[in-house]
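Below are structures written as structure tokens.
We did not get these values from a lab; they are worked out from the coordinates using the rules stated. Just so we're clear, the structure is a prediction, and the values are computed from it rather than from any experiment. Cβ atoms are built from the backbone, for glycine too; each structure is taken alone.
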Structure P
Amino acid sequence: MNESGLTLRELRVEDYEQAIAAERELEADDFGFLLENYQPGIEWPNYVHRLIEIRNGIDIEPDRVSATFMVAVVGHDIVGRTSIRHALNPHLAKVGGHIGYGVRPEFRRKGYAKEILRQSLSYALTLGLTRVLVTCDDENVGSAKTIEGCGGVLESVIEVDGSLKRRYWIDQKIN
């Protein structure tokens with residue numbers, strides 16, 4: 001267990017209320033908490049099952065990659081989430097990266113983002129990913145500091161659809 005008490009785990013059926021609340025909270029930031037074909041009204045158990053299929057590479061659309069979606073939990077609270085892509089396609093190689101993470105507004109500035117990214121990197125290493133791309137909006141100073149704090153080295157800042165994105169690489173060693 002880490003100092004923050006945060007653990008990453010896969011989404012469960014019983015997480016419905018907190019996950020939907022997180023989705024609504026992060027809409028204001030134009031950030032989707034729930035991913036991978038989530039649509040309001042979808043049968044929640046089916047959605048949770050679909051995430052497992054995507055992790056396992058089952059019935060993935062041609063422009064997508066296998067990915068593991070996990071929630072970050074402290075005590076009984078879902079404080080954030082991560083999506084760890086098992087490979088890069090052309091879009092992810094440009095801007096999406098291997099890892100996308102987010103923290104719910106009420107839990108920000110408590111070190112959770114850094115711990116989510118740190119644990120996501122450890123998981124990525126179990127997939128054999130020793131060089132990991134992580135990106136963020138250029139104006140997102142908090143995320144840039146988080147990525148840099150986890151070893152991210154800025155490769156470039158690029159324009160994507162009228163906004164600037166920072167591209168960081170994190171090199172890891174298999175022990």
Structure Q
Amino acid sequence: MATHRSGAVTFKGNPLTLVGEELAVGSAAPAFDLACYQDGGMQQITNADLQGKPAFISVVPSLDTPVCQVQTKTFNERLAALGDKVTALTVSLDLPFAMNRFCGAESITAMKCGSDYMDRSFGEGWGVLIDELKILARAVFVLDAEGVVRYAEVVPEVASEPNYDAALAALEGLVAA
């Protein structure tokens with residue numbers, strides 16, 4: 001049975017429970033299987049797709065909300081300068097078709113979108129599934145080329161933005177190494 005962390009985050013001040021263990025810096029990235037609608041068909045994104053170069057994972061509750069849109073656009077814009085030196089991913093429980101539509105409309109090209117709607121394996125494995133709402137908490141993870149977590153931020157208030165500068169500095173440190 002999965003761990004439940006009561007009061008781990010809040011949403012507009014109301015305490016919520018996260019399902020799964022808190023992901024610690026230095027631990028191996030948990031396995032996941034995300035759905036992606038790209039190039040006219042459904043595809044999968046797994047841990048294997050993130051190996052070989054630093055990876056940046058932005059987790060949002062829903063791309064249909066203003067803060068999630070700002071987070072995704074901001075990271076997309078700032079990650080573009082790194083080009084193919086990194087793998088960048090936005091993860092939510094939005095359907096793959098909706099994620100694809102948003103990314104197309106907003107010219108999100110520096111990040112792939114992965115949906116955890118099928119089994120919530122990402123949310124539970126990475127400790128960011130909000131039990132009461134059945135959506136993902138806002139978070140950012142940076143992995144090294146071997147898939148080890150080098151930066152982890154679960155934003156304490158779901159309605160707040162992440163620390164963009166700290167997350168990007170962690171990634172840039174891996175790219176420069």
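Quick look at the numbers
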item: Value 18, calculated as relative contact order in percent (Cα under 8 Å, 6 or more apart), assigned to which of P, Q; result: P
item: Value 0.75, calculated as FRET efficiency 1/(1 + (r/R0)^6) of positions 81 and 97 (r between Cβ atoms, R0 = 35 Å, to 0.05), assigned to which of P, Q; result: Q
item: Among P, Q, which structure scores highest (criterion: distance in nm of label points 7 Å out along Cα→Cβ at positions 25 and 113); result: Q
